[in-house]
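> Right after this note come the structures.
Every number in this text was worked out from the coordinates using simple rules, so none of it is lab data. All of these numbers come straight from a predicted model, not from anything done at the bench. Cβ atoms are built from the backbone, for glycine too; each structure is taken alone.
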Structure 1
Amino acid sequence: MKDPILKSLKKFDLPVELPSVLQGLHLAARVAFHGLGFRWELHRNGDQKLGYWKIHCREKSPGAPYPKRFVLIPGFGDTALSWQMQVLALQPILRQEFDEVILFDLPGFGGFLSAERSFSSFQLMMTAVGDVLDYLKPHTVLGHSLGGALAANYASLCGQEKRPIANRLNYSGPDSLILFNPSGLYSETQVREELETVFEEAMRLGFPQLKPRLFAREPFWFRYVEGHFHDLYQREDIAQLID
């Protein structure tokens with residue numbers, strides 16, 4: 001392993017079978033996260049993995065049963081990587097308001113668990129995310145797109161007293177829920193049907209069918225990672241999840 005990037009990937013325990021652009025992106029992001037003070041944590045349930053980046057901002061209030069945590073859950077195919085700059089910009093506020101800030105990384109997408117298989121169903125994904133949120137006991141959860149659906153589902157289960165599974169005396173669910181374009185919540189049936197058609201065409205004809213809907217104006221950097229999204233929609237585990 002003479003390539004310096006591959007040496008660094010091995011040092012930081014990153015998958016070396018990824019395309020070279022993603023390898024470099026993961027390495028740079030890993031260094032940046034560590035530089036900001038974030039640390040990587042991994043939860044396992046059998047062969048399934050779910051990870052997140054966590055930064056300690058301040059000591060919890062005296063007498064508080066657990067730290068005041070802010071959790072961010074990205075959308076479908078998205079990762080903590082694309083939220084790094086936003087979190088950096090908001091860091092002064094987050095550090096003032098919360099004891100810990102946590103950015104989720106779901107398996108099978110483009111993040112640090114991209115080499116892992118995705119969940120085979122949304123039910124399994126919701127259960128796994130719920131288990132980790134039970135463990136973290138977040139004060140505030142922000143979810144975007146798929147992450148919004150996962151956050152809303154968890155908050156709903158907490159309201160029905162089905163979550164957390166244990167330790168309800170100390171935690172009964174998040175105090176605040178912030179949703180950006182949450183999947184599964186539609187004002188009209190037609191909107192949902194149109195979105196279903198888009199994903200069906202993307203699975204049949206490939207990522208180009210979905211690409212025009214991602215950005216009002218495509219950013220310059222997307223050309224370097226576009227190939228990853230083409231490959232993502234060809235994978236058996238992702239097709240199973242979407243189906």
Structure 2
Amino acid sequence: MTYCVGMVLDKGLVLMSDTRTNSGVDNISVFRKMMSWHAPDERIITVMTAGNLATTQAVISQLEERDKAPADRKNTVFAASTMFQVATEIGRLLRSTIEERQAANGAAGQGRFTASIIVAGQIKGMEPRLFLIYPEGNFIEASWDTPFFQIGETKYGRPILIRAYDRGMSFEDAVKLLLVSFDSTLKANLSVGLPLDLMVIERDSFSATHERRITHEDAYYQAISAGWSEALKEAFVALPDYSFYAAEHETS
């Protein structure tokens with residue numbers, strides 16, 4: 001399992017992913033799940049993946065090969081005129097990759113090779129855009145009503161995102177919010193783990209404004225983790241006390 005979040009702000013895009021993959025408790029590895037390509041002053045495209053590792057690695061490898069294609073060969077992903085077209089082509093690539101692997105494995109392959117992808121980026125002259133691509137290849141786009149997407153182990157980190165997200169927040173506050181969301185997930189699920197990959201893409205920059213790998217030794221992450229735990233305890237203590245007598249009196 002994994003955990004990735006893509007978030008749209010007025011200022012641009014903020015992306016974070018974990019790096020843990022596992023096949024049982026005794027086979028845990030680290031794989032990068034965030035990949036990015038950019039053409040200076042023209043476009044940036046970043047993807048984050050969750051699901052079957054063989055499937056997601058195959059998709060990434062094919063994208064890498066397309067990025068290296070000769071200039072005279074049309075590249076439908078990196079020469080696309082809109083981010084919508086980029087998402088459409090990556091969706092086709094994901095669907096065909098899953099179908100090929102399931103067909104090669106027969107009945108035993110059904111459902112084993114599924115994956116999902118978050119696609120984020122901006123092309124010059126257009127707005128930053130964020131898409132969530134499903135295993136079937138279809139996708140949805142982030143909007144005012146749905147300003148962030150999660151893939152992988154989503155349930156533990158979602159409540160804080162829903163309560164604290166603000167489209168006008170600063171990049172720094174967005175990173176802090178994501179770290180709280182990831183810390184909550186890390187505490188609850190062993191299939192998500194450090195290090196974390198972070199990327200901030202400022203509107204009209206067409207490159208990574210800030211990029212960082214966050215490890216166990218990261219002082220800021222440690223401060224966020226300890227501070228959030230303590231703040232939750234203090235908030236719990238500050239809540240009104242429950243009274244057996246009051247409850248009995250109200251029901252009598």
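> Quick check: 19.6 is what I get for Kirkwood radius over Cα pairs in Å, calculated from one of 1, 2. Which structure matches?
Numbers: 1: 19.1; 2: 19.6.
Comparing all candidates, it corresponds to 2.
> In addition: Which one of 1, 2 has distance in nm of label points 7 Å out along Cα→Cβ at positions 34 and 226, as calculated from the coordinates, equal to 2.5?
2
> For mean count of other Cβ atoms within 10 Å over residues 106-113, which structure out of 1, 2 has the highest calculated value?
Values: 1: 23.6; 2: 11.8.
Evaluating mean count of other Cβ atoms within 10 Å over residues 106-113 on every structure, the highest lands on 1.
> If you work out mean count of other Cβ atoms within 10 Å over residues 114-121 for 1, 2, which one comes out largest?
Numbers: 1: 18.6; 2: 24.4.
Largest one: structure 2.
> If you don't mind, another one. Any idea which of 1, 2 comes out highest on FRET efficiency 1/(1 + (r/R0)^6) of positions 82 and 186 (r between Cβ atoms, R0 = 41 Å, to 0.05)? Don't skip to the end; give the middle numbers.
Values: 1: 0.95; 2: 0.70.
Once FRET efficiency 1/(1 + (r/R0)^6) of positions 82 and 186 (r between Cβ atoms, R0 = 41 Å, to 0.05) is worked out for each structure, 1 has the highest.
> Can you rank 1, 2 by distance in nm of label points 7 Å out along Cα→Cβ at positions 122 and 194 and just name the one with the largest value?
On the way: 1: 1.9; 2: 3.1.
Comparing 1, 2 by distance in nm of label points 7 Å out along Cα→Cβ at positions 122 and 194, the maximum is at 2.
> Here relative contact order in percent (Cα under 8 Å, 6 or more apart) was calculated and came to 26; which of the structures 1, 2 was it taken from? It would help to have the intermediate numbers written out before the result.
On the way: 1: 17; 2: 26.
Here the read-out was taken from 2.
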